[in-house]
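In structure tokens below, several structures.
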Structure I
Amino acid sequence: MLTKAPKGTKDVIPSEVYKWHYVENIVREICSLNGFREIRTPVFEHTELFERGVGETTDVVQKEMYTFEDKAGRSITLKPEGTSPAVRAFVENGLFNDSQPTKIFYFTPCFRYENPQAGRLREHHQFGVEAFGSQDAAIDAEIINIAITLYKRLGVESLQLRINSIGCPECRNEYNNKLKSYLQPKLPALCETCKGRYEKNPLRIIDCKEEKCKAQITDVPFIIDNLCEECNTHFDKLKKSLDILEIQYIIDPTIVRGLDYYTKTAFEIVTNTIGAQGTVCGGGRYDGLVEACGGPSTPGIGFGMGLERLFLVLESADIQVPKPNYMDIYIANMGEAASSEAQRLVSSLRSNGIKADKDYMKRSLKAQMKYANKIGARFVVVLGEEEISSKNIKVKDMSNGTEEVINMNQLTDFLKQKL
């Protein structure tokens, strides 16, 4: 088992990592244009953070967290999502004292013990954004626009935005009473998990994936029809802001999201690209989470996007990520003196920002040329005794096969003109 990665994990090898760099660079560009700055939080947190933030009634907390005790007996959890750690960092570092809103984004590994499937591993990676401090629904629309912009920049067009409002504590309490009255006679037919949710968070029953539960709630009342005036106004402003940004949307009253901290805006972006319609981004507003985690009352809005699923979408849509130029020039060499001179040349080229390499395997000249072609070197130079003596070298352009003879000391300037 030493040579096999644990179930639900996957290596990103050098021949694939360029795709990650490509997406990450676009993410950073989009976030910068929108005024978001990067944050990095620890891989593990105190378990209580997720119990309080994500919610004890969620599948994540009940079934999926990687939780253990450290040597001091403290309960520690590998983070299953990115928002709660970002909130904890916002509170601990006093970012609420800065001018608001605070806009942050992150790339982070997340860990959930669930059956691995395409685009969803036990260790997966998320791109997420969070904006703290503003109650304005216009910022909700801008958060959504970041996700849509990223997918469109990558060439994905078959996207559908679904939005809902799941209210605030005021209208949620009134709605919960109505929902519980509806669910009460159906309790015996619900799954054990939903029976447990009935008292603590009946709204989560709408999100149950069990077919027998779905069959029992086909005519369930939705919270979007039971919003208070403030939440109705906020939802209307969200729709208006999306219209301003020319973002099409569908109102889906079944969206409640899988985490307990959401309030008001809840949204998902789905696509048919990966076969059956699947969610490729989800998020919403969490106006009470900062306070629940020990900070001052501070509104917040954000989303999480699984990167493995994003790459699955790109692959399914046959969208090719452009491969970078890994090597500008390869110095083939014959003999010890040529090897030493090649090392000097390579070092000089690298110090001038030119990607250069040489043979370290004592290959034949023919094998070195094959290797140069394999690593995608744009140019190749062959060094032998004659080249060292005359200082004249032949530079071969591998893209068209042409050759030019130049003085060895002019190689750097030559390449800077050509690259």
Structure II
Amino acid sequence: MSKNLNIGLFGFGTVGRGLFELLRDVPMPNVNIRRICVRDKSKDRGVDADFTDCIDEIFDDPEINFIVELIDDAEASFNIVSRAIMKKLPVVTGNKKMLAHRLPELIELQRQYGSTLLYDASACGSIPVIRNLEEYYDNDLLISVKGILNGSSNFILSKIFNDNMPHTEALELARREGFLESNPTLDLDGWDSLFKLIIIGVHAFGVYVSPDKIFTYGITHMNDNDIRFAREKDRRIKLVAHVEKLADNRLVMCVIPQLISRNKYIYSVEDEFNGVVIKGLFYDKQFMFGRGAGARPTSSAVLSDITACLYDYKYEYKKLRHSESLPEFTDDISFRIYVRYSDPVDLGLLHFEEIYESYSSKGYNYIVGRVSLKSLHASREALNSRKVFLAAYPYD
């Protein structure tokens, strides 16, 4: 591959513009954005650049030898990325939804065509978690990866807990700061964290699990009662993604709000930052911390992927090679949770193995008990439609 990269860029939203401005402010003589593909090229974007609304003008340009895809349409993203791979053009993407649904196909395409696809920017903003999992944690010592993978929801929770800001005001502030996805439910309902967790699971344990199999619940239904409960217990609510290999070689994955105690690393992860705790045999816990939302942090991660290609770097998917010993996904575990509900009928959606604490009044009802992840998953849609809020409640 030529060591001068002439980029065909798809998308000029928050991250696409951030990458353009980053290369303008910190010029790299061997990296150049040659042309940018957008939906509407007639729109004035206030920059001096060559815009097109035709995908073929990017792929048919003989000077373009590198593709960067930063759009929010998952299907269009897959078409662009797969086309680049089949044309043997190195490609960087930040579309975590597309990767979470289509990563096995893209890995196979890379194998067939010998192409390079990088996507560190898709998982944790400025934290190079994927490359670290590929290179440093490329053995069977890894036990779990857990943390805050969505900077937008964490920003909102920080404003609520630290500044006593009403939920709606915190949401609007996150929107103004450019932290929210174009569809904010991706952040608030945990889907953005889920997509990142799936990608991490592939690189951490060599196991791909489709999104529909993983229990995912967000903070949309959280209210003042839940915040008060957390404060009374000297805890904070954080939206946590978690993948863990159990002792019997089973793999558990979920995204759920958690009541986090002060002694946990992620308790103090604030604002739009992400925090990832990697745990393994012998080395115990290691903590990675960095900005997880916003134009500059994410575009910096995209640029890191671009410059890695200057040195012919590619993911080797080392864990996937050991198919005979890979852990098997399960949701057959149980743990303690806090459940706040409105109607006693709501409790019929859950099957508590044990109940430790309960409270009921005219405006506030909750139960703390042990529930299986499988039963939560089976009832997720009904719980969500009835605006039940729940959070994992670890003992420590």
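Looking at mean count of other Cβ atoms within 10 Å over residues 179-186 for structures I, II, the greatest value goes to II.
Supply the structure label, taken from I, II, corresponding to mean count of other Cβ atoms within 10 Å over residues 3-10 with the calculated value 10.6.
I
Using distance in nm of label points 7 Å out along Cα→Cβ at positions 67 and 379 for the comparison, can you identify which of I, II gives the largest number? Looking at the calculated values, the largest one is I.
With Rg and Dmax of the Cα atoms in Å derived from the coordinates and found to be 27.8, 95, which of I, II does the value describe? Considering all the candidates, the number was obtained from I.
Each of I, II could give distance in nm of label points 7 Å out along Cα→Cβ at positions 171 and 219, but the derived value 1.3 comes from II.
Out of I, II, choose the structure whose coordinates give FRET efficiency 1/(1 + (r/R0)^6) of positions 19 and 291 (r between Cβ atoms, R0 = 41 Å, to 0.05) equal to 0.55 when calculated. Attributed to the structure labelled I.
Quick note: the coordinates plus some simple rules give every number you see, no bench work behind them. Being a predicted model, the structure only gives us computed values, none of them experimental. Cβ atoms are built from the backbone, for glycine too; each structure is taken alone.
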